[in-house]
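Read through the structures below before going on.
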Structure 1
Amino acid sequence: MEHVTLMIDGLEITADKGMSVLEAALQNNIYIPHLCYHPDLEPYGACRLCMVEVDGRLTISCRVPADDGLIVETDTPAVNQARRVALELLLVNHPLDCLTCAQNNNCELQRAAAYIGVDHGRLGQLRREELSALQDTSNPFFDFDPNKCVLCGICVRTCDELQNIGAIDFSFRGFDTKISTFASKPWVESKCVSCGECVVRCPVGALTSKQVQQPAREVKTVCPYCGVGCGVILGVRGDKIVQVRGDRENPVNRGSLCVKGRFGQSFVNHSDRLTHPLIKENGSFREATWDEALDTVAQKLAQIKSTHGPDSLAALTSAKCTNEENYLMQKLTRAVLGTNNLDHCARL
């Protein structure tokens, strides 16, 4: 990997060739405010908060390639003025319910406002209109509040560039511009597949999961839903899973998850989930030990095989099992039960 050397605020830093000035700064722990930038997406340049001076001229840092000898200033009067104007235009009609917002303390607009500073006098002089667009709560897993949307386009680009679905886009024009589905139908009626990739990338509180709780600790593991082996990081609170995010370090999925992996882990704590083996006797179930349950299953299988022959039996394996477990199941079916009646749910 080739490297370039540039100066940011008088500090000589090294960055990978091909990075933008913004990426080079963030890689070296130099914060530049931004809303529409995301490392998974192509540069967009919509929010204008990442304004810097490069070799004496104002420009947005997300679209300028880092190169040898560049001199970048991130904190000059001209830069601060440009950022402040852009920030004020975003804040003037933005809801100020930060304490009750699901993105509180995890909001890029909140972080940028704290860094740039807000002049309440100037903000009060700007024309503020009451936003009253209806929230879309039709999706079973997440909500969309257009009043909190800053039109950064991250959700649109995620759906288009990463998922190749194109379920949402910008609609209308001017002050009426908003993110919507085709014909402004409810999200649940669109071709959205509820993967939640737009939700996890939304920098503000416009797209939020229906169930929002802060975890006490996190556990890195593997999604149990199929044989792909996606890495997940579970947010745990007590003995309950309250949050799920993709593991960006996992080489299989690199942070991406499907709807089941992201929103389907609630079965772990579901009240209907079995916690002990059950044996049915006299029309009702009773709890049993694992040894008793396995002995009962073995006896019943042997009895059916003896009475009706091995082809009266069949086995169905699961994508939730590992490859090794599925291999053992087919060995049991063919070598012990003596039948080739074996199928797998992933074939359907």
Structure 2
Amino acid sequence: MGIRPRTFTQVGSRSMVDSMMRAIVVMVGAVLMSAATAYAADGELKFAELGQCRLESGQVIEECRVGYRTFGTLNAAADNAVLMPTWLYGTSADLVGLFGDPAAKPGANVLVDTTRFYGIAVDTLGDGVSSSPSNSKRQHGTAFPKMTMRDVIAVEYRLVTETLGLKHLHAVLGLSMGGEQTFGWAAAHPGFFDLAAPILGTPRLTSYDLEVKRIMVETIESDAGFAGGQYTTEPKLGLANLFGSLVVTSPAWRNGETTREGLEAFVTATEARQAIDANDRMAQLRTIMTQDVVGKGTIVEAAHRATAKFLVIVSAEDHLVNPQPALEWAGALGAETYVSQGTCAHLIMLCDAEAVSKRVRAYLAKK
């Protein structure tokens, strides 16, 4: 996961693999003013300036800002908004292709139909666009506060309610870390939205998930170029990148895509990627390792505390996020599920995009 993995950029094309490895804001006058800015050009990157963002730890992100993009039109009732946070290392730019008019973008595998819904793509903290170790002037690099997934959700809630002035969302959905945030939204703000569609997410990391993330962290920390986060030149992090490429697919996928003779060229290309800042990578990895909306109870109990209806999508061969907790959540609610059997595993939109996108669009169309 060395590069800014805009894993699902140009959905349905092989460039998604590269982007996966390259390495989500009261007075009436103020709300109207912010809304005028928020509802600007379709897909244009905008920023919510939130001042201080206080974290669970008591620490504060100074000059806290959140990047976001909007698509389509908010209806008169302001009840057709769909929020999509970014995945691990991804940015809102990577989500652009997932919003639009399906009829006008055949083969694009659109998840949110903007002829019906007002889409909001949000840059997750630590992604290099929203407040992150790499772009913070006052808390740069290793001085940036450690965050939890609950902190991430709290900041996104401020974006939605303070900046966009919304009191309700139609749905929250996301892929990978975006899927984990979907579970987080359901736990933190029950009743605030109607539909949830986590894709490749989990309500709580399993021991296997934590083992994988630990290796991802330690392959960065052990790289001499990382220098404890005090590097002056962006480290290549070749081993971390290579391990990232391993866990996002399956053995069958790799064997089908890369011959024995072509392995060295593949390894060289993977190790060379370094498009995302290393401290940003560490910040997001450590944040995702805190994912747990279950707490001391059971997944069944946590699922029943959520009021949103769920569509749960997982990949049977996912080696990055174990699908079992999400399926247990869905089972507790009798929720609609889809288990992809594609060998591309966590890169589900590479080989199963049409099935996923059709199911999500049909689900969002439900009342």
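Every number in this text was worked out from the coordinates using simple rules, so none of it is lab data. Quick caveat, the model's predicted, so the values are computed rather than measured. Cβ atoms are built from the backbone, for glycine too; each structure is taken alone.
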(request) Identify the structure, out of 1, 2, from whose coordinates helix-only ellipticity at 222 nm (-39500 (n - 2.57) for each DSSP H run of 4 or more, over all residues; to 500) was calculated to give -10000. (result) 2
(message) Quick check: -0.80 is what I get for log10 I(q)/I(0) by the Debye sum over Cα atoms at q = 0.22 Å⁻¹, for residues 107-154 alone, calculated from one of 1, 2. Which structure matches?
(response) 2
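Taking FRET efficiency 1/(1 + (r/R0)^6) of positions 43 and 59 (r between Cβ atoms, R0 = 30 Å, to 0.05) for each of 1, 2, which is largest?
Working: 1: 1.00; 2: 0.35.
Largest one: structure 1.
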(message) When Rg/Rh (Cα atoms, Kirkwood Rh) is computed for each of 1, 2, which one produces 1.11?
(response) 1
(message) Using distance in nm of label points 7 Å out along Cα→Cβ at positions 131 and 163 for the comparison, can you identify which of 1, 2 gives the largest number?
(response) 1
